[in-house]
Each structure stands twice: as C-alpha cells, then as structure tokens.
Structure 1
C-alpha cells in the first residue's frame, strides 16, 4: 500500500532524547502537515526524554518505548539496556502493525534505532535525517538498508559505504524566520523594546560551563553596558542563575527552558551558546551573530568542527571551553555589543550559510518514498 492509497496517511517520526534529535523531527512533522493536511504524524520517544514535554505541548501524539542508550562508563548496566532493546523491538513491531505508517523517519539517537530497524525488516518506507558532519552510530549502521539518508554536510558522505541513497539538504529547522519584529518579541520576555539583547543558552540540556562563565562576568556586563539578556539555563543550573541575576531582574529573563525560541531569536541581537548542528542551523536561518563555546566532549569533536566552520565564514566567533574565562568572555561580549557593523557582517554571513528549504526538501523526499509503498 502507498501513501496515495491511504485517505489519512500516518507518518512515524523517531528521534528524541535531546533537542538535537527531537527538533528536526518536529520540523519535519509540521511540514508534513503543512504540505499534506489530511495526514497524521506520530512521535516515538521514551519517558525520560525531552519529548515527553515538548511533543504533547505541540499537540502531537507521542508513543513511548522502553529503549535506553548504552553506557560508556558502566558496562554491566548495558545488560539491562540490551534487555530493554529487545522489548523495544517487540513494541516497535506492534506499533507498526497497528499504525501501518506511510513512512518511518528517523532523526537520530537511540530511540530511532529499533523503530527504523523494524520498519526496514517489515518493508516500510524509511528515511534518516542526519544532523552532524560525523554521522551517529545509529545512522551509520542503518544507512545501508533505509531508502534515503538526508545529510547536512557534504563531508558526511565519506562515512557511508552506500552512496546511492544519500541526499544533501542541510538541517531542518522550525519556522523561526516568520517572526521578525524585535520590539514585539522583546515584550514577550518583559524586556525593553529598544535595547540591545543577548541570548544565552546551552541546548535543551543547558550548559553548566557556559552558565558559570556568563555569571562570572555578569556584574561587569550589567555595569558597563545596557545589554538585556534572554537566558535559557537548563534545569540543573537554574537555581544558580536565578541567584546571580537577582539584582538585574528588569534586564534579564531567565528560564530553565525557553519554549518560544522563535521569539527569543527574534528578540536577540547576538547569541552566546554551544555549537550543536541544529543550533547552528537555527542561528543561520534567523541570521543571528554568535559567540560559540563548543561542548568539548561531543562525539568526534563535532561541535568544535561546527564552530570552526561557522567562524571561518564569518558568521560566528569561537572560544574553546579550555580557554573560557571571565575576562575572555567579557571582552568578546563587549566587542559584539559595541560594534554594530561587525554584528551586521556576521548576520549576513549566517544567513548565507542557511538551508531555508531543507525541511521542505526532506518532506518531499518522504512523500516520494511513501508513494512507492511497502517493499
């Protein structure tokens, strides 16, 4: 059966755990609904992932499975993980038999593994969207069997034995570019409409090192500039940040998690953040100059590679975490604050690195494999 034969085709999206895997899936799912309103989407996740909050809040269906990621520190814990994986494979088989999806889309992470594997085994159309220049283990393992693999960096192709199913499209992002009014966006965060605004965040999990570095130079920033700050702290660091910002609450908005990132990007003149692939895709589409602090323990050092690539084209500046200190960070922030021409040059460079049509291209690819039907 093909998607054309189904009155209301259902698409399964498997990619969760962190924002880097979840938000591409959400972007793809929402574009599916935009281009094919009669369709339905269903997300697969686990009860410990970010998806338990974000997916229902966005009004989408979420089905939980038992899979967990493998531990690199505790080998014995992986016995339990293997047991959960086997249970998850059975769960995924049942989900597929019940839903009979038009296609299954994986956006990485351990959640996508069992669902894509069972979909391939049962003959359903399958597609992987890979965010990073160095493909994840799940992507590398499944790529030889799925119908399409959409990559975001040209250099990623070298890591795949099979080449005929690779498509370069860039990373899908949520519809941020539709929000352009800075003054209105700043009012959402109770900030002054006409003051320069800095966005600080560390991804969906937060970034303790980034938070601490900003706290260390916060008093000087507040005293020597009139900057406003929108600050996504992450759950762990929120109490620490809340104490630090107490004297300047009228100039700083802080939250564990910023749900309306479209407004946060629109309100901001530049950002201080990590350099995950999806973060950079969002910064590019929105034209946000950035000061990037790569997460030093990312697989294959991909965050540093991402940051260097962005810095090379002039869209960002980079500080390695090993070189991060109060004076260095303060100096870079003040430089961006005081130099509107530099910000404008970086803004244009960021926009030049964007793939604004990535989401639509991926979804049209989904429709193509879905219309070919089960194998």
Structure 2
C-alpha cells in the first residue's frame, strides 16, 4: 500500500481487534454445515435489525422497510442511479468519505459540493449554502456520524436539514454506519426519527464498522417510503446483485444479537485512546491539532502548522515517520493538510505511532 513494509497501517476504516466471540462462533457453526449454496434471509435476521435499532437508537421500524444490500458503497451508487439522471446534481458535504464523490462522478451525475464549515476545531453545516444547492439537486448523500471529521449531528441540525430538504423535494441517503461508535457526552440521532412519515429518507445501517466485520459485505437500507424502496430494489434487481451470503448473514445477526457487551468495552477503550492521542499531541506535538471527535474511531488531524504542502506531508508521514494514514485530500480539497488516523487498534500500536511521529518531527528541527 505504501511502497515499504515498515509502515504502521492506520488508514483503512476497519479495526485491529478480534470480532466478538459470538460472531466467530456463529461462523464456525455455519462452516460446519457443509452446504454453502444459495441462501434466503431468515426472519431472525430482520428481527435482529429491528431489535437493535429500537434498543440502541429508539427507532421502531417495520420489517417491510428493510432492504438487505451488499455493502453501503453499492447502496450509495444504487441510490444515485435510482433517483437521479445523468447530468443531474447530487449534494455531498466535504471533506467526506471518498466513495461519496465516485458514486456521483462515475455514474455521470454532477457533484454539488456543500463544504462543511470549520470553526475553532469543530465542523458545522453551512445551511445557507445547502439551501442554494438543494434548489438545483435531487439527492443528498449525508454522512452521519461524519467520516472523517467525527461530528455527531445535533437534533437541531438534522431538523433544519430535513426542513430544507422538504422545501426542495430533496431525497436523502443517510449513511449511519458509524452510529454505534459514539463518545460520552454525545448521542447519535437517526435522521429518519425526525422525519415525517412521508419523508424521502433512506438510512444505511450495518454492524460492519461496529463489530469489525466489513469484509463480509452485508448492510441494510431502512426505507419507510414504499416508492423509494421499490426504486432501490429495481436497481439491485437489474444488476442481479444478491447480498445473501450464508456467512455474512450469520455474522450480521450474531453481532446484533450478542455483541452489546463487547461494544460497551470497545467504546471505553476507544475513548481512552482518543483522549491519550489528544493529550500526547497537546504536550508533545502542538503543531498537530486534533479536531473535536464526537464519534467514530477515525481521528481528523489538522497539520497546517507543520507548514508542509500535501505532497510533503504525505512523504513525511510515510517515509520519515513510517505511518500510513489517509491523506486529507482523499476526502476533497477541504482536506488539504489534514490526515485521518485510525485508532481502532491496541493502544501500544497507537503509542508507537505517536512516538514515531514525534521523533520524525523532532528531526525536522535539527
């Protein structure tokens, strides 16, 4: 990935933690059944989603709202194809997860960028500009909680977003796959719970980020509106896409059924790691500033005070510090001179990353 084998990888959004034992056991038991043929989604899978959404997020959903999908990125692309035509505008809010860009550009649609505003280390939505964008667009791709900036949107922000969307008949794809990874003092609010019953909102949910099973490629779209649900299903049907992998199904269900205790322990560990990184940077590397991280295991590091351009910053991190982070420019031009650090790893790994970073920085002062 980085052209050398001594780089500590801290880029891709999965974790270096073993998945919950219940998930591993479920996969072993399924593997012991020696037929791996075509598989239907069992009732128990749908009920695990319904129970998790209610218990964790206070959202009462119905089975018919659920569309099983082969991952969130295919769902993004399906939504763009279902609800826009080539040449039409789709709104994104950079700096944002890079498949939001490609889902628009690779399908021949037009990017309408509503950049987030950075104020004193915290990002907010530029609602005045968003309303201008909404007047000439059909679809918003919302990241909630936001990757990479770590914002957990406040109810007042979500309500205003919905009001503008409703005024302009805008459909919203709400990517909420980091919804379970929230730090104390913050609370994730499902966008759909603020919406009217006829609101045009699709919610992407999956245990993949929460329980470290993204390689199994299974997610769910929760869509109360029947017409929107039908349009998405039509796209998947046209492409003959099936998400019914027998191993994905049992892992997905086991995670939601039996992963709660594991998740509580994970959240404590991640909070301690985030706070350790913040304290270390403040004391030893004040030139690198951690933006306020309210959710996700991804930290957004402001490196402007290192006084390097993006190429220099990337070279410094890889070849001088030996750290493989995601360059901020992957997430749009607004990510210039930022880096995204994944802290979903044993603390000793994160400490090693920070120590390497400090040593490399100290050498630049010699």
Relative contact order in percent (Cα under 8 Å, 6 or more apart), calculated, reads 24; among 1, 2 the input was structure 2
log10 I(q)/I(0) by the Debye sum over Cα atoms at q = 0.14, 0.16, 0.22, 0.24 Å⁻¹, for residues 167-270 alone was computed and gave -0.54, -0.69, -1.19, -1.35; which structure, 1, 2, did it come from?
-> 1
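A value of 5.3 was derived for distance in nm of label points 7 Å out along Cα→Cβ at positions 135 and 223; which structure in 1, 2 was it taken from?
Numbers: 1: 5.3; 2: 3.0.
The read-out comes from structure 1.
Comparing 1, 2, where is distance in nm of label points 7 Å out along Cα→Cβ at positions 127 and 239 highest? Provide the component values of the computation, followed by the final result.
Details: 1: 4.5; 2: 3.5.
Across 1, 2, distance in nm of label points 7 Å out along Cα→Cβ at positions 127 and 239 peaks for 1.
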From the coordinates of one of 1, 2, distance in nm of label points 7 Å out along Cα→Cβ at positions 15 and 103 came out at 2.4; that one is structure 2
Using distance in nm of label points 7 Å out along Cα→Cβ at positions 119 and 343, single out the structure from 1, 2 with the greatest value.
-> 1
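On distance in nm of label points 7 Å out along Cα→Cβ at positions 55 and 327, which of the structures labelled 1, 2 is highest? Walk me through the intermediate numbers first.
Working: 1: 4.9; 2: 4.4.
Largest calculated value belongs to 1.
Values quoted throughout were computed directly from the atomic coordinates according to the rules given, and no laboratory measurement underlies them. Nothing here was measured: the structure is a model prediction, and the numbers come from that model. Cβ atoms are built from the backbone, for glycine too; each structure is taken alone.
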